[in-house]
1. Please state which of the structures I, II yields 18.4 when mean count of other Cβ atoms within 10 Å over residues 65-72 is computed from it.
2. For distance in nm of label points 7 Å out along Cα→Cβ at positions 33 and 233, which structure out of I, II has the highest calculated value?
3. If FRET efficiency 1/(1 + (r/R0)^6) of positions 97 and 169 (r between Cβ atoms, R0 = 25 Å, to 0.05) computes to 0.05, which of I, II did it come from?
4. Quick one: helix-only ellipticity at 222 nm (-39500 (n - 2.57) for each DSSP H run of 4 or more, over all residues; to 500) came out at -12500 when computed from one of I, II, so which one is it?
5. Supply the structure label, taken from I, II, corresponding to Rg and Dmax of the Cα atoms in Å with the calculated value 23.2, 73.
Structure I
Amino acid sequence: MTARMKRPERDFIVDRLRQYWLLMRFHRPIGIFLLLWPTLWALWIAAGGMPDPKILAVFVLGVVLMRAAGCVINDYADRDFDPHVARTRQRPIAAGRVSPGEALTLFGALCLAAFLLVLQLDGLTIALSLVAALLAASYPFMKRYTHLPQAYLGLAFGWAVPMAFAAQTGGVPPVAWWLLLATVLWALAYDTMYAMADREDDLKIGVKSSAILFGRYDRHLIAAIQVLMLGILGWVGRLSGLDGWYGLGLIAAAGLAVYQQWLIRDRRPDRCIRAFLNNHWLGMVVFLGIVLDYMF
């Protein structure tokens, strides 16, 4: 009898954890990688190729927590929109499997855990982390007010760059702001590809996006943004004394950008999503170029 009474409780707890896991998108880690790569770029450049292990651990764990928090608050903000979009209607809040109150509680817990992590670092990094939390919390609401929420996402994702320099060096030099700009442009490019997949649904429900703003010039403007991003990354390399291996990494990244343009040529939603996902490899080859350049 006791065992039978406990089993429903266990099933309830397991179901709650599963729904929270889905809400935090741990089953789709692409967002973790897109947030992690610029963070690692910054840590390696700031440390001259040898980041402090403790700082590295704090930032990697912080990336995982804040990406999860971002997904939770995004779905909370979009709870009235997601049921009307084919790709998002089965998300836990949209489908009624997680309540808005539960989502806010989970968001607060994730932010608190991330803040406790950053308390291990210096005062400037802690101060910058407050800006990061504000950006993460406000980003999901930007699509109501601007056609460039993708650029705001880039700022939210890229804010780890000045934080990494602050943690590693005690300051935020000009190269950090250049790297932040490159990260913002990269996010604007890849998240516009993502938004292209939802453009028709977004037009129906009144959500703003760069894909809607760019219209029929979307591919051309994404290409221009990618070229500018790669050019700024080249300038970052020059400021940081990176050359051979880093240059090869940028060439590989340029090749991936061309491949992404090929994928989105017909603006098919499935191919736009594939192009978006391919940016994981773009971020990785840039990081490998940085690592190899400092090694050799």
Structure II
Amino acid sequence: MDLALLRTFVTVHRAGSFTRAAALLGLSQPAVTSQIRTLERQLGRPLFLRQARGVTPTTIGDELAHKAAPHLDALVEIAETGLDDDSSLRTLHLAGPPEFTAERALPALTELTGDDRFALRASFGNAEETLEGLAAGHHDLAISTARPRGALLTATALCDEEHVLVAAPRWAKQIGPEALRRKGAPALENLPVVEVHESLPFVSRYWASVFDSRPAASGTVIVPDLRAVLACAITGAGVAVLPRYLCAPALASGDVMALHDPAVPPLRTYFLVVRTGTLAMPHIARAHEWLQRAAADWC
């Protein structure tokens, strides 16, 4: 079986379409289509179901991808680093949400880069972008708040983050210490809100979990980075829902105050995700293990 055909097949399987696979491989879409058809003729089985938007693997296609992908990844690794492990510094390509990656993962991993075990390249994105990039081979290791489906990606729970409802002291005084206990969410209806997106993902999750309701207010300040949300909350721009690890220093200094202390605070789980089989590569396995050890102190 031609390895080039297998490489094209795995790329299509990960990308979910011939068009995206062609862009990743630097080929034309007709060339990718032709290679897949050639492989299907050789195997005597269809590997994909063609749909209006992309392709879906058949059972045989999923089975072949699960068997072939780890070995192809290993061959690519050998080609990139050479046969002599000491002759080239391996590069780990990490992807994850900007705040958690910057505040947690990168400080932990840079301890490893200092002993020349590997070089490090990081990129930021949301869960969907990160997992798509990992599946397409752009990243080696991903940190995601969503557990991936399917057999080609393997996820390991890393840690949970607690979400806290915070605001500058002047807003906390205006609400009063008993208002939330007596009124619940209505006590917050007239307050400005700082969030990362117009859909209010953090506030909506908190309201649903703690108050069993939806937020009545819309976002007053929308900025796509939780560190900027914290900075705006400190200046008094409005209430915000933030991970405790991110706002703990501001809480300790009194720059912001926790407005509520629910019996069961909302949690969000982070996962370490790799392409199945790539933990056989030493630099990926080392980073994976190191992050798990570091996470024991984050919870």
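Coordinate-derived values only; no laboratory data. Note that the coordinates shown come from a computational prediction; the quantities given were computed from them, not determined experimentally. Cβ atoms are built from the backbone, for glycine too; each structure is taken alone.
1. Numbers: I: 24.9; II: 18.4.
Structure of origin is II.
2. Values: I: 1.4; II: 5.1.
Structure II gives the largest value of distance in nm of label points 7 Å out along Cα→Cβ at positions 33 and 233 among I, II.
3. Working: I: 0.05; II: 0.30.
That value comes from structure I.
4. Details: I: -25500; II: -12500.
Source structure: II.
5. Numbers: I: 19.9, 71; II: 23.2, 73.
Only structure II yields this read-out.
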